[in-house]
Every structure is written in structure tokens, then in C-alpha cells.
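What follows draws every value from the coordinates through simple rules; no lab data is involved. Predicted, not measured: the structure shown is a model, and the values here were computed from it. Cβ atoms are built from the backbone, for glycine too; each structure is taken alone.
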Structure 1
Amino acid sequence: MDTSIIFPNLHITLENVGKTFSIGGFTIAFYGVIIAIGMLVGVNFILKEAKRVGFDEDQFLDICIITIVIGVIGARLYYVIFSWDNYKDNLLSIFNLRQGGLAIYGGILAGILSIIVLSKKKGLKVLSVFDVAIFGVIIGQIFGRWGNFFNREAFGGYTDGLFAMLIPMNAVRSPLDITPEMIEHLQQINGVDYISVHPTFLYESVWNLCLLIFLICTRKKKKFDGQIFFTYLVVYGMGRFWIEGLRTDQLILWGTNLPVSQLLAGILVVLGTGLYVYNLKKNKTVE
């Protein structure tokens, strides 16, 4: 398997981009390391933000630890449920996370339920907790998408645009992700067949980074509890709706041709907009 990744129109060639590395004979996936780093950075930011707005850091640390565990379980279940044909004949493979297979929406939904339950148990205002915790989610997403880069997965369809990414065809996780258009525009470099694709991991990572910067810059001006969280739902949902439409590894809703994550993105935009407007009007009425 060739390990190079090329961005021809940016004149960038990355040699030896492996999926794993070894320490003492033990193989470690870059995907897992990146996810772990994202979690650590996210939790650190959450604790600092919690302190800034007057919450007890220890309470938030408990919430973070439990929610991360529940979120990972939810992300895996979501992926497995909508990719059941890949696991039904080998149930033990469900527990193998080393090759990827975490769907962020499953993690978000499970995390939301976890935070609601834990906040109520600790006597904290749910929307205020969401306004703090959502920063960790965004940071985790920013880092997590680079795990997809190392795994050569979650990419988009064929493109020869500015950000086109060439990856070796034999390095792609699943041949089902390779479209006829990619085959039609196959490029051979030094005897290796490359497909040219949209680097959707990069699009989403940058989109989330811009969202994070925006929320950090505006957090002190929030007018009601939940404003930061609802803004995330709308802006992230808009970006994900567009990006999901580019991907070739979409999880399809049973009995339809609808990409389930794109459908959920649309729901997030509508739901987030409605909640934002409702709470904004409610706040003005109170004032």
C-alpha cells in the first residue's frame, strides 16, 4: 500500500502518511491518538470555560468523563446501526474501533441525553451547561476529522478543484467509497493509481474552526442561556448538510435513498433556528 497523499493544485506532497505507528511492538492507530488528543484539549477548554462562567470545575469534570464515554458508545452504535451489513456476519468487529467507524451524530445525540440527565441530577441549568460543553464538542470535531485523513476515509466525490486530494486507490478503507467518476479520472503516478477527491475532512475541520473562533469571540455577549448551543446547531448543521452531500460513504436511512446524516443536519438547522428565535423573543419579553 502506498502511503503518500498529494494536493496537486496546492503543490503539496505528503510522503509516508501512515495509518498506524508502533511502540514496543504494539501497533497504535493515528485515528485513536487524534481522537484522544481532541478529547483532552476539549475537556481542558470546557473546564476553563466552566470556571469563567462560575461553575464548579469538579462537577464539570464528572460530566465530561461520563459524557465522553456515553458519546463514544453512541457514535459507534449509530455507525453500526446504519452500516449493519458490514457487521452482521462478524459481531466482534463491532468492538474494533481501530479502523474508524464513529459517527459524530450518534455521539452528539448520546452526549446531549447524557448532559441533560447529569445536569438535572447535579441541579445545574441544562442550557447553561450546554453553552459550556459545546465548546468541547467542536474542538473534538476539529481534531477528529484529521483521524479520517490518516484513515483515507470520509472523503468526497471526484474533483479537480483547488483543494483536490489524490490518495492511492489501494489505501482506501472501503472500495464501495470509490465512484465510477473517480475511476474514470484515475491518475497513475510512479506506477501507483490515485483517485482525486474532495477532502471533506478538511472542509469540516476548517468550518468547525471558524465556528469555534466565532463562538469564542461572541460568548461574552450572549443574551440568553442556550444561545451558544443553538448557534452551534444552526451553523454546524448548515456546514454538515453541504459537506455530507459531497461524501461517497454516506449512511443511508433504511428503505430510502436519503443520507441519514444529511437529513439530521437539516433537522438541526430547523430545530436550532426555532429554539434560537423562541428564546431570543422570550428574553426580550422578560426585559
Structure 2
Amino acid sequence: MPTSIDVIITTKNRPVYVAEAIESAVNQTSPANSIIVVDDGSDTPIADQLDPELAKRCTVIRNERSAGVSAARNQGANIATAQWIVFLDDDDWIDRDFIQCIEHTINEHSTAKFFWPSRLMVRETTGETRTRKTPVVAAGTEMLTTELMVSLMETGCSGTTVHKSAFESVEGFDESLIVSEDRDLTFRLLAAGYLALPAQKAVINIRVHEGPRLSSSEKGELQAKSDLKTIEKNLDFLRKHPVLAEKFMGRAAKRLWERNHQREAQYVIKLLAGICPFSIRVRQRQLKWLIASAFS
């Protein structure tokens, strides 16, 4: 049975970027089942700004008012009809053989229900690139090793491919989160018993730029609450997986500290120290912040 894949692109006020994202999904060596674009409250409808020929190649749904990145992705998933869903941010684009490579990986690893790609980081101002390849896994692999967990925490939502039934079984993205929504989804999928594996040959191009991002345009206070909620709702799972905990909670704590949420950062690093008691990095950061707080 052929593998069917829908590509879901969320966008807001970036017609040039999203056109490039759509073109990358259209010009595939193995075509997608459909391309769904969710315009999350752009000032001018994205559909009116696309080349008519390009607009014909996708389905555009529009929110008159922004519902947020998590809700926008869920909207796209709700109307998807394919077995598999690829999420693509509007400022990124996929290689011409991305879907073909995903199809090959799905067929090679039939028990896995979500995959993450290799990434090519492209700095917009200079054109400088940096490759971040995922590990190679043997056919039939059915376990998320420590190496794979580390790789999984290096990726984001854009380019992630999820079986629609798995996505629906965990009720999609948490629409109350404005950051860490991708990590929250990943933790819930893993906790539900779904296997995640890398698709090394599938490459997504990540545009590194200074413009606003759909998932991070709100205030720091709301971002801090999202990070804390993600940690607390997945804490039992994270306690069972110290590698994932150290990667995610360490970054969340650092982000909280840098946004002047010192108390929350210390709370998270204390939790993490309990999960990873022998981590020198965690203990050093915990001590550093205690000293900084004492003298502030």
C-alpha cells in the first residue's frame, strides 16, 4: 500500500517565506498527497499574496484572528486525509527528495510512528550553512537509544513526520503552549509507547534569521509559563528518561534565567538535579545560580 503524506505549513505575515516553503513541498520527486497552508491571522490574507499557479497547488485555510501556532497546526491536522503528516514552518523549506526519503524510512521502520529529519542550518544574512545530520539506524531498529534521544532533542517541530492516528491519540498539540509545544508533543507520544526514529537522508533547511517567529512572538511571561507547564505535565515521564530531562529541562532553565525568571529557573534546575544527580553541568549551574541570587 503506497504511503500517503500531507504537508502542513503554518504561516503569519510572511508571504515571501511561505511561498518558498510551498514551492519546496510542491516540487518533490515523490509528490505529497496534499499541501495544507494555515494562515494564522495574517494582516493581508496569504492566499491573496501567493502566485495564482502556486495557490492552486495547495489548500489554504485562514484564521481572521491568530489562534497561535499550536492551534494552527492542529487545524491543519484536522483536515489532513493522509496516513502521515509533515509539519513545516513557513520560514523553512525541504529538499526535493524529502518526501521520497521519508517514505523510504517509513517502509524500512514499519513500527515507528514519528520521524525527525537531518537539518541544514542556513544563515539568511550570509548564506553560511551548517549541517546537523541525524544518526544512522539499522533497518528493524525498535528502540530509542541514548544517542537517538540526544539527536531527538536537537530537532524541532518543523520537518517532523507523525502518523496521523498517533497524533490524534495524544490529542495533538497543547494549544495553551506558545513555546515547547513540540517537546510536549514528543514526550506525550513517547509516553504513549510510540517509537520515534531519525530519517537521516530527509533534509529540512532551517532559515536562521532575526525576524519574529510564529511560536515566539508573545511576551516572556507567557513563554515562561509554557516552559513550566511542559515540564510539570511531563515530569513523571522525564524522571524515567534522564537524557531527555537533562537536554530539555537544562535548556528551559537557562531560558528562564536569561528572561529574569530566576526563581522559576532555580526550581527547574533543582528538579533536574534530582533526576540527574551525577550531572556535573547541572550541579555547576545550580551552584552558580545560588551564588548569583545570594549577591543580587
Entry that produces -13000 once helix-only ellipticity at 222 nm (-39500 (n - 2.57) for each DSSP H run of 4 or more, over all residues; to 500) is calculated, selected from 1, 2: 2
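Using percent of Cα pairs over 22 Å apart, for residues 166-245 alone, single out the structure from 1, 2 with the greatest value. Write down the numbers at each step before the final one.
Details: 1: 47; 2: 38.
That would be structure 1.
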Across 1, 2, distance in nm of label points 7 Å out along Cα→Cβ at positions 142 and 262 reaches its greatest value in structure 2
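For which of the structures 1, 2 does the calculation of P(r) over Cα pairs in 5 Å bins from 0, in percent, for residues 206-269 alone return 4, 17, 25, 21, 18, 11, 4, 0? Present the calculation step by step, with values, prior to reporting the outcome.
Values: 1: 4, 17, 22, 20, 15, 10, 6, 5, 1, 0; 2: 4, 17, 25, 21, 18, 11, 4, 0.
The correct label is 2.
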Looking at percent of Cα pairs over 33 Å apart, point out which structure of 1, 2 has the largest value. 1
